[in-house]
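Each value in this text was obtained by applying a stated rule to the coordinates, not by laboratory testing. All values derive from a computational prediction rather than experimental measurement. Cβ atoms are built from the backbone, for glycine too; each structure is taken alone.
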Structure 1
Amino acid sequence: MTKEDLAQHLNGIEYPCRIPKPICQAAKEAGLVIVFGASDDLMEFRGAIEDEVEAYEGTTVLITTQGLWNPDVCQTKCPYYHAAEREAHEHGETIQALWDPGDGYSWRYETAIPHATFEIVEDGEVYCRGIVFVLSEVGA
């Protein structure tokens, strides 16, 4: 499965977006990450990353080939925190979650990571432009 195949398969999914477990598992096995918005305050990750981030009115996250960079967890559990942080910023990529960017979407994402897009719809109207990317392509 490619990022384009998965995005095409997800295109038109209804909000609230509940991606079936078999699709999440297939994405995980293929090293793919699905990013989409939920409500007015969450950035959701499925597939090779299973997580959510508080994103009220938008946010920016850092992704590395190891996954979502979480400085709070690393700082408390990692004796090499500063070296790990430097490595993450040097080799990671950001994803910016844009809330109500003025183009008809409630959520849209901007990133330099190569990705494919899909649309989540609510009552026949676009709600979110989600993205799918290959985790191993982060920082490449």
Structure 2
Amino acid sequence: MAAANPDPQYIITFDGGSKGNPGAGYGSYELRTRDNRSRVERKDYPGKITNNEAEYRTLIAGLEDLLATLQKAGKDPKRYHIEVRGDSQLVIKQLRGTYKVRHPNMLPLYEQARTLAARLGGVDWVWHERANSVSILGH
């Protein structure tokens, strides 16, 4: 699922965190089209979660949003190659298969993200610097 594609049809940029780690979780993602139309969604998560759990939950929300958008438009998600960008090396490397998922709270989130990504034609998991997330998402 990490085949290089220079021209993804959509880009999801995500970032999540928690106040206290664990603490109140939050996140944001941007869904951007090839022609640079975009929207940013913000999320708050109840209870106490870790930064990494917030990262995964935000990524999952972005993938669900994209899949729902494609489905609503009558489009087949398998025809779309996307790029997912995030500043969490842990999440990106787990989804690439470079790191194993060891924490039991993270495994269901990892599996949900992989299941959603498998509904698409392909996904490039791209790590970027924190400054990029801040520039795009504001946190």
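Before moving on, here are some points about what is shown:
- When distance in nm of label points 7 Å out along Cα→Cβ at positions 11 and 99 is computed for each of 1, 2, the one that comes out at 2.9 is 1.
- If you line up 1, 2 by mean count of other Cβ atoms within 10 Å over residues 19-26, the top spot, with the largest value, goes to 2.
- Which of 1, 2 leads on distance in nm of label points 7 Å out along Cα→Cβ at positions 67 and 131, largest value: 2
- Structure responsible for -11500, with helix-only ellipticity at 222 nm (-39500 (n - 2.57) for each DSSP H run of 4 or more, over all residues; to 500) calculated and labels 1, 2 on offer: 2
- Origin of the value 50, 32, 24, where Cα extents along the principal axes in Å was derived from one of 1, 2: 1
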